[in-house]
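Okay, got some structures for you below.
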Structure P
Amino acid sequence: MYVVCEDLSGITQEESNKLIKNIFSQYKGEPDEVFVFFVSSKEYVGKFEFPAEVWVADYYTHHNKLTLWPKVKEKTRAITIQW
């Protein structure tokens, strides 16, 4: 699944919870082994490989973490989603 957005680096725990819940409220099917890729350009929707500079974040149902990939690699962080 793909979501196009510019930046999530300042997202809070509460905002992260709401974001992921909203995305999965629209998902049809079993939420088992679902990847959500947050990319900064529509050009990369549906592609599995894309440059690091367009990769904003990702979420994977099996580890239940929203991983943020900001422009500064050292500021990468993971937020555990609270359902």
Structure Q
Amino acid sequence: MLANNITPIFSPEFVNLYALFHTLERPYGLMDIIQFNQSYQPIYGLLGREEKRRAEEMVDALVAGVERRELAAKIFGVV
């Protein structure tokens, strides 16, 4: 059956990252960023294309909501 070859859009790793992100409260402080990085960095290579795109949206939201501008550079994926 072809359905067995279809990759799911959301892996358990992504679901856990998504759930963690939604527990964080704005403005995001250093501990929020550390928590997010600890979840995101190890799974980045495992995520599919759509999952990476959505994770990057979370990174963008973190950057937009940091309590101090200099914290944005500490978020994994921010160059």
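Read-outs: derived from the displayed coordinates by stated rules, not from any lab. As the structure is a prediction and not an experimental result, all values here were calculated from the model. Cβ atoms are built from the backbone, for glycine too; each structure is taken alone.
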Here log10 I(q)/I(0) by the Debye sum over Cα atoms at q = 0.12, 0.16, 0.17, 0.27 Å⁻¹ has been calculated and equals -0.35, -0.56, -0.62, -1.36, so which of P, Q was it run on?
Q
Name the one structure among P, Q that distance in nm of label points 7 Å out along Cα→Cβ at positions 9 and 49 of 1.4 was derived from.
Q
Which structure, out of P, Q, was relative contact order in percent (Cα under 8 Å, 6 or more apart) derived from, given a value of 38?
Q
Upon calculation of helix-only ellipticity at 222 nm (-39500 (n - 2.57) for each DSSP H run of 4 or more, over all residues; to 500) from the atomic coordinates, which of the structures P, Q produces -16000?
Q
